[in-house]
Structure 1
Amino acid sequence: MTFAAGPEQRLAALRTHLLGHSVRVGDFVLKSGRRSTWFIDSKQTVCRPEGMLLVAEAVLDVLPDDATAIGGLTMGADPVAFVTAGVAAARGRPLKAFSVRKEEKDHGGGGRVAGALDAGDRVVVTEDTVTRGTSMLQAVEAVRAAGAHVVLAVAVVDRGGAAGRLLEGVGVAFRALVGAPDLGFEFDEP
């Protein structure tokens, strides 16, 4: 895999990888309790070597120049944030990475944020797959509580089509690298 291609070619390669490794068709019960004829386990892309690079490249293509940190709610955001920060560092672009815990830690340093996030950072909140965007919203709230500024929210896959509206309501721009229609499915709005 060469990454000399432009952003559109990289996105096409990412879609192909997702379809080959992450998308399943059948009868599934979603987190919401609703049934669906398709399921995406995007970690099957985000955690494979070639997929890691495709995701990092695609995220870096949309990252604002002034972003200083990337992260989001653990587990969905972790592989995206850490591989993106690693590839950025290899290219000489400093980009810190962090995780937002689902619950506040009551021992040690405490808090919800683990990793490198400082007050004043300009943050990209990320996630592997979103349907409604509630995990991203939780991460935005935790980042803001830590004194940092969210400049963008980026999902590898937007399954539901609703995250953009939810995040816009709290003043955060949203970008999905791939939407359900890009994978041959309709948005699964809640």
Structure 2
Amino acid sequence: MGNIGSVMNACARFAGGSSQAVIVSEAEQLKYADKIILPGVGSFGEAAAELKARKLLETLKAKIQEGAPFLGICLGMHLLLERSQESPGAKGLGLIKGEVLKFKSAKIKVPHIGWNDINAKSKTQNAKILKDVADGSYVYFCHSYYVKPDDEDVVVAITDYGLKFASIIAKDNIFGIQFHPEKSQAAGLKILENFIKL
């Protein structure tokens, strides 16, 4: 949904040898993926419905549960959770318990668009996606909703925008980032490289 081409171009920088980035639209193709990136711009409900209509939902969940590294970007991160205020009744993948909430404050502009910093919350193994990325690095955001996981231990980095929200989450082989790494210059590209090299 939305920014697939720009993510594909960014991934191509780090592909080489026997590795390559492929855009997948069918469940059968997805079965052969070693790693999966789900980028997204748009509505939670529409994206969930699209995954279901293409019969990608169950295959996607199965691949992740088998241990394939997964990276959700922006809306792709939101879809990791169970539900979203954006689309009441729509179901996400539910791989991380929690919900997606809308920014609500008269003190900030919504959507949150532009550069903001990310600050590592922990140096656990889940923080490996931040290898060689300086704490406080600035990255590019464009969103009106943020994730609120039930388990705070999955939060790897936070960003302050009227409130402190999870800008990176991770659990086992699952990673979610709220910002757009493909638009975030050196820091964002390093995060993508770290994921691709897992």
Structure 3
Amino acid sequence: MIVVVDYGMGNLRSVSKALESLGTSVRVSSDPHDVAQAEKLILPGVGAFPAAMQELSARRLVEPLKRFIASGKPYLGICLGLQLLFDSSEEGEGAAGLGVLAGAVKRFPAGASRKIPHMGWNDVRRPGPQDGCPLLRDVPDGSFVYFVHSYYAEPADRAVTALETDYGVRFAAMVWRERLYATQFHPEKSQAIGLQLLKNFIAL
């Protein structure tokens, strides 16, 4: 069973519908027990980093999420679900994240040729010739995926970056460490490429 975590800030319907279209069972839940018992976990997210951490804390989900990730079972973060993995964010007054991955979430610098938020289709590329990431099986280098965000993660260890995108600055579009995966883009909105990535997650 895949559990999609409901903390009041996720694009839950789109994510669960995409998974169901691939023939898998999905439970949308805010229950810490369901998080603990999940076979695979997806943390989606749309909104502000500080508010998301407040909601996770209020629903007693912070420690269950950390324990789940530490267990080595497959985790997929989407958009804000990627950013929350890091130590901190510049958003708002600043906030501490889950601290699963070292690094910080930063706001895109203003630029005449760059609109903020970064919204729409962009290509993603592997930072090296071969990375072996299971979620990228049958996902061609240079594929276009859908983004909506004003902040980006800057990992302290560049080795966790599975995909990069250039939007005036080069940033991590996907991170990967063992069975921890997270995308800054929205697979559920990225048509065939996004569905392939979700299919690969289901198959883990």
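What follows draws every value from the coordinates through simple rules; no lab data is involved. Quantities reported herein were computed from a predicted structural model and do not represent experimental measurements. Cβ atoms are built from the backbone, for glycine too; each structure is taken alone.
Please compute distance in nm of label points 7 Å out along Cα→Cβ at positions 93 and 181 for structures 1, 2, 3 and give me the label with the greatest value.
Details: 1: 2.7; 2: 1.4; 3: 3.8.
If we compare distance in nm of label points 7 Å out along Cα→Cβ at positions 93 and 181 over 1, 2, 3, the biggest value is for 3.
Output the label of whichever structure in 1, 2, 3 has the greatest value of distance in nm of label points 7 Å out along Cα→Cβ at positions 13 and 61. Provide the component values of the computation, followed by the final result.
Details: 1: 1.0; 2: 3.5; 3: 1.8.
If we compare distance in nm of label points 7 Å out along Cα→Cβ at positions 13 and 61 over 1, 2, 3, the biggest value is for 2.
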